Structure P
Amino acid sequence: EVDVSWKTVSFKKIKFSTRENVGYGSVDIPAQNLPTTAFWFTPGQALSDAMQQASFKVSEGLCGLRNLV
């Protein structure tokens, strides 16, 4: 069990049709918390080396595992 917490500290207004920056500013809102379940996986050095030799990115492999879980 873990608690994920985040806090929004600023905003940016963007015109929808042109993506033009219209303005920005700070906000003062409370942090939000999300109690959830976590999983930690660290590939071994041998696996990391084999993936790099095969021109694979370890981060992409971890994203694939994330999609399976």
Structure Q
Amino acid sequence: MNFNQLKAFYYAVKYGSFSAAAEALWITQPAVTKQIQQLQRSYGVRLLNRFGKKMVPTDAGEVLFDFADK
């Protein structure tokens, strides 16, 4: 995990979408997607679920979000 991956994940959860996270971070939406995919691969666990256009953290994602929020 690196800081950029953690930031992308944090903002995706905070704002509920990859597009909103990208806008907040001043990067492209595909860059956010790639960062989060790499983060999920490094942990070997799914961190987000998609409900329509809304991104919702899994249980593991909640733990990581709480860590990132501190």
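Every number here is computed from the coordinates shown, using simple stated rules; none is lab data. This is a predicted model, so every value here is computed, not measured. Cβ atoms are built from the backbone, for glycine too; each structure is taken alone.
Assuming 2.3 is distance in nm of label points 7 Å out along Cα→Cβ at positions 25 and 49 as calculated from a single structure, say which of P, Q it is.
Corresponding structure: Q.
Which of P, Q yields 2.7 for distance in nm of label points 7 Å out along Cα→Cβ at positions 9 and 57, as computed?
P
Consider the structures P, Q: one of them gives 5.2 for distance in nm of label points 7 Å out along Cα→Cβ at positions 1 and 17 as calculated from the coordinates. Say which.
P
So helix-only ellipticity at 222 nm (-39500 (n - 2.57) for each DSSP H run of 4 or more, over all residues; to 500), computed for just one structure, reads -20000; which one of P, Q is that?
Q
For which of the structures P, Q does the calculation of Rg/Rh (Cα atoms, Kirkwood Rh) return 0.91?
Clearly, the read-out refers to Q.
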